[in-house]
1. Please compute FRET efficiency 1/(1 + (r/R0)^6) of positions 35 and 147 (r between Cβ atoms, R0 = 35 Å, to 0.05) for structures P, Q and give me the label with the greatest value.
2. Out of P, Q, which one gives 29 for relative contact order in percent (Cα under 8 Å, 6 or more apart) as computed from the coordinates?
3. Here P(r) over Cα pairs in 10 Å bins from 0, in percent has been calculated and equals 8, 17, 9, 7, 8, 6, 6, 7, 6, 10, 11, 3, 0, so which of P, Q was it run on?
4. Could you figure out which one of P, Q the value 0.95 for FRET efficiency 1/(1 + (r/R0)^6) of positions 43 and 99 (r between Cβ atoms, R0 = 35 Å, to 0.05) was computed from?
Structure P
Amino acid sequence: MATTTPAEIRTVIIARIAALTPPTHGANLYTAHRDDRLDLRAWAAANPLGCLRRFDVETRGDTSSPEVTMVTLEQVRETFDIVIAYPESNRFSGRRGLDDVIASDLRHIDYYAGTTGFSITPTSNATIISTQYSREQDGAVWFGVIPLEVVYWRASP
């Protein structure tokens, strides 16, 4: 049985999202957030005009106790969040247009990097299940959030 780490899983998810062309307003591509000094939410709140479709995959740090343990392996569960930022502007014809773009993007990203995407091409050595999407607002920025329940095998300590 292959083992993996949260960093390896995150890298696969980021690569899948970065390779996508959004279903609406496709000229504005998804861009991975690479600034390790600030998390995406803080960076986007400070840079609302530059945050359109910038995304990150965050781990909540809620790794469960091992569900299955063997001598060299253990199976754990952890929650990841795919977070995508959108500036509040008239770029998409007002608030309703922005809501439509966020909803479309969340569905699209979930299809390729969530439950369906990982059941078709399981390249992360993990089982990934998407849960209910949400939207959050922080000042002039909206965030689309896709929570992922991730089950994976890791090496025992």
Structure Q
Amino acid sequence: MGWTDERTELMQKLWQDGLSASQVARQLGGVSRNAVIGKVFRMGLQRGAPSRPTRAVKVRPERPARPLRNPQPRPPRVSPPMVARYVDETPGIATPSTIGAHMCRWPIGDPTHDHFTFCGRGSDVGPYCVEHAGVAYQPRTQKTSAANLARSLRRYL
């Protein structure tokens, strides 16, 4: 069906009463919802009373802000005191050409000079004797179990 003057006036009245485009199309019969929307747009009609009452906006009470989390101050890390180790620096017994497989390779002197030597004492494990290994390698400090627990908890909080 086409848009007659009577159907157009009825559509305008229903639209101004606040009916939706689907409801207007059902009442008119023979037109689709989109046809009603197109006609309303081309005629420049404004909406009348709303089809349903608007809901009252609920105002939520303002929640108090969460207090900032102040972490406990950490005690300063104290390194274990450095212990001066006496290392015998007398000229070694091994030169670069005479150093063997199980001899200490701790350098003594300046490698650019002719009198450069190695310690040369026996080494059971690794490249250095026990005395020089104590200087070359620093033992790993074990963290306490409480420190490990605190560290793991910080990851998940």
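Read-outs throughout are calculated quantities, based only on the coordinates presented, and are distinct from any laboratory measurement. Since this is a predicted model, take the numbers as computed values, not measurements. Cβ atoms are built from the backbone, for glycine too; each structure is taken alone.
1. If we compare FRET efficiency 1/(1 + (r/R0)^6) of positions 35 and 147 (r between Cβ atoms, R0 = 35 Å, to 0.05) over P, Q, the biggest value is for P.
2. So the calculation was done on P.
3. The read-out comes from structure Q.
4. P
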